[in-house]
Structure P
Amino acid sequence: MSKIGQAFANGKAFIAFITVGDPDTETTAAAVRAAAENGADLIELGIPFSDPTAEGPVIQGANLRALRGGITTDKVFELVRELRRDVTIPMVFMTYANVVFSYGAERFISTCRQIGIDGLILPDLPFEEKDEFQPVCRRYGVDLISLIAPTSEQRVAMIAKEAEGFLYIVSSLGVTGTRSEITTDLHGVIRLVRENTSVPCAIGFGISTPQQAKEMASLSDGAIVGSAIIKLLAQYGKEAPAHIGAYVKEMKDAIR
């Protein structure tokens, strides 16, 4: 079992997404620790990118604030090194293929291994093109995590068969962001996933309330929340980590 499997070993997993460098790396570090201390089972760290095509306005705003603040990939790596002194839960990067490509895939992924990053999510990398990065990921023991969207249809089984780490099930069409309700019929997607892999799956995009988290975790192996956490960072800035800790605890309690 990869280290990511540990996040799903004790019941339903709560996965928190945090954009690195919004508003600064010190606040990011405090937010990650607050999430981990309050029940997050896995942290997705967003490496900011100037054109984050999968993101809605909330996470786009976080990307722009972080980039304006001078965040770089090397600074993100430095932060993870510091976090790994005491944060033991699995952590993965979520970013875009160009970030990895421009840094140099070998250099980027080997550094992930050195600093303790367990997986990589690239929303703009089509499944059919994952061989661009997968061999390097396997060489360094970094799981390349696939996404399954409502439009994946006949590709679901194929993607599930080759899954590593966990499968990211996209709840709805469109970009990230909180939604008042999630209307996609996810039962069929999850059933197909279960028939084709034993790798856990978690649902993300649009989840913001304890009730939504409970509902999505009852269908799958966990719930992923990003925009609702980023809204707290936008609202409270450097004071956000305490609010994030309280929010994560409420969400984790809902899915237990």
Structure Q
Amino acid sequence: MISISNVSKTYSKSNVKAVDNLTLDIRDGEIFGFLGPNGAGKSTTIKMITGILSADEGTINVNGYEIKANPIQAKMQIGFVPDNHESYETLKGIEYLTFIGTMYGIGGEVLKERIEKYATLFDLKNALPNMISSYSHGMKQKLMIIAALIHEPKVWILDEPLTGLDPQSAYNLKVLMREHADKGNTVFFSSHVIDVVEKVCDRIAIINKGCLVAVDTLDNIRADESVSLEDIFLTITSTGDNI
């Protein structure tokens, strides 16, 4: 579903590669966890997959579409929840979701039904007539999640999606993630909440200093079942050893 091949990225103000020759395949039907310390290259990788940034080297394909050669088609495959809340705060919640749906070619009764479904699920329905500028942090997070799901894309890319969510909404999102993957789609999930990654992800990758240092199922990464993902994460990001 996502194929990253020999991808590198260096920012103009630095000689150090933010992402260094990254090769990674994310399969259909899996929830894929993406971990790394601050500055490891997680956000840069996500921004390249979504087309926000261009890779200096290498190729990225999303559901068969190369992001540089076919940017519109590739982005149509993606629902993206960023780690911030960059939205049009002068719009009402319902206006924002209608705008996003229209951008992806969703309208009419289909759009209304999906907004109703997700707004009810995330307890945001009553707030949709209000200005986004009046929303709390958690409400904005819910709005971003609904906007990412509204066109029912093949690929969900979720960067810290649980931040600010109440327990019920966090649970509902995790259920949706599992249901989405079980339908043959893909969830690419980046989070600092390691125990959540440990519980919901089918495979895990750990990136450190721009390089991939581990990628496998959790059971294969840890030889000893008593060892937690947190222990493994802290060990390999501190030593830089590959697994």
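Ranked on mean count of other Cβ atoms within 10 Å over residues 7-14, which label among P, Q comes first with the largest value?
Once mean count of other Cβ atoms within 10 Å over residues 7-14 is tallied for P, Q, the winner is P.
Using percent of Cα pairs over 34 Å apart as the calculated read-out, with 16 as its value, let me know the right label among P, Q.
Numbers: P: 8; Q: 16.
Label of the originating structure: Q.
From P, Q, which structure was distance in nm of label points 7 Å out along Cα→Cβ at positions 111 and 191 = 4.5 calculated on?
P
Using distance in nm of label points 7 Å out along Cα→Cβ at positions 127 and 167 for the comparison, can you identify which of P, Q gives the largest number?
Comparing P, Q by distance in nm of label points 7 Å out along Cα→Cβ at positions 127 and 167, the maximum is at Q.
Here volume of the Cα convex hull per residue in Å³, for residues 31-94 alone was calculated and came to 93; which of the structures P, Q was it taken from?
Checking each candidate, the match is P.
If helix-only ellipticity at 222 nm (-39500 (n - 2.57) for each DSSP H run of 4 or more, over all residues; to 500) comes out at -11000 when worked out from the coordinates, which of P, Q was used?
Clearly, the read-out refers to Q.
Taken together, the values in this text are just the output of simple stated rules run on the coordinates, not laboratory data. All figures in this text were calculated on a predicted structure; none of them were measured in a lab. Cβ atoms are built from the backbone, for glycine too; each structure is taken alone.
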